[in-house]
1. Upon calculation of helix-only ellipticity at 222 nm (-39500 (n - 2.57) for each DSSP H run of 4 or more, over all residues; to 500) from the atomic coordinates, which of the structures I, II produces -6000?
2. One of I, II was used to compute FRET efficiency 1/(1 + (r/R0)^6) of positions 15 and 63 (r between Cβ atoms, R0 = 35 Å, to 0.05), and the answer was 0.20. Which one was it?
3. Comparing relative contact order in percent (Cα under 8 Å, 6 or more apart) across I, II, which is largest?
4. Out of I, II, which structure matches 20.2 when mean count of other Cβ atoms within 10 Å over residues 39-46 is calculated?
5. Figure out for me which of the structures I, II the number 25.8 belongs to, where mean count of other Cβ atoms within 10 Å over residues 7-14 was derived from the coordinates.
6. The value 15.6, 46 for Rg and Dmax of the Cα atoms in Å was derived from one model only; which of I, II is it?
7. Among the shown structures I, II, from which was the value 1.00 of FRET efficiency 1/(1 + (r/R0)^6) of positions 95 and 111 (r between Cβ atoms, R0 = 35 Å, to 0.05) calculated?
8. For which of the structures I, II does the calculation of distance in nm of label points 7 Å out along Cα→Cβ at positions 55 and 87 return 1.9?
Structure I
Amino acid sequence: MQDRTTKEEIFSWVKSLFFAIVIALICRHFLFTPVTVHGESMIPTFEDNNKVVITKVSKLEHFDMIVFHSPVSEENHIKRLIGLPGDTVEVKDDTLYINGEEFKEPYLNTNKEKLAIEEKLTEDFKVEVPKDSLFVMGDNRRKSGDSRIYGFIHKDSVIGEVKFRYYPVEGIGIPK
């Protein structure tokens, strides 16, 4: 009798562990996944080796921070989504315009403060985002390989949207 209860208890634990692993794998593959930030293209928003969680089921909007398969390497990149399909994106005199409307970019203030007077953080340009494409830029505009360099990214290359930073400890929370 004792042997049977022990076997049932072990089977119950194995079954529970199996279901927990399956649920974790499904969540990681289809809903959420952890990602490590590499490089300095998003400073000061993200530093090298920050760890974030992305969601794979978001509706993408302007200024979302997204992780995507790089069009120029085997790496994944993290950038800010600036232009959606059909948008006209323009930067003139360090001011961003999307479809003719001016947008403030407070996440650039720290990098702008380091510039000399009359120096620009972002060079002037104007582009139209094609169908099924996105235009992305890093927050550290002078040190970011982004759509200004390698062009538009295909919307299908997006892995997910950054939702939460969990490392370093002093930076835990929802990134802005």
Structure II
Amino acid sequence: MKRLYLIGGTMGVGKTTVARILRDRLPAAVMLDGDWCWDARPFAVTDETRAMVLDNICHLLGNFLRTSTYQNVVFSWVMHEQGIIDQILRRLPIAELCCRVVSVSLTCREDVLRSRLEADVRAGLREPDIIGRSIQRLSLYRELRTVLLDTSDMTPEDVAEGIIEIGAGTGTG
């Protein structure tokens, strides 16, 4: 059975790192980071660009799911609203391919998130305004129909292992 892993969470919580570990640990796996579908300068959030990025994401995920080579498709993106998740899932061949969806939202304590983001800012990987924007979104993930996984005291490897257990039906979720 194919599995689609949706890994959501606010900026800086560790989605991309965990998704890469999942890609490497799961058999016959491919990974897509939603940010790759919207890496633009200037970064403009409009109705047109939102529609474009969702189209890009759904096109790639659909192709990955239809390809017999891949049994595990890992997708990471902010996905802070249930409507985003629902729209993506409506546009994918989930039922047609008998695909199991494993939807997980990564979260952490505010102090941990701040520390992670400050380290990224110091390293020149992010702009300082990311800290406030990310912290503001942190609470939104409690409202989603996803498995909530607090990564505050976990290594990325531990987080990935927890998600693998959830996907296998042996974890809490």
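1. The read-out was computed on structure I.
2. It traces back to I.
3. Once relative contact order in percent (Cα under 8 Å, 6 or more apart) is tallied for I, II, the winner is II.
4. I
5. II
6. II
7. The correct label is I.
8. Checking each candidate, the match is I.
A short reminder: the numbers here are calculations on the coordinates, not readings from a lab. No experiment lies behind these values; they were computed from the predicted model shown. Cβ atoms are built from the backbone, for glycine too; each structure is taken alone.
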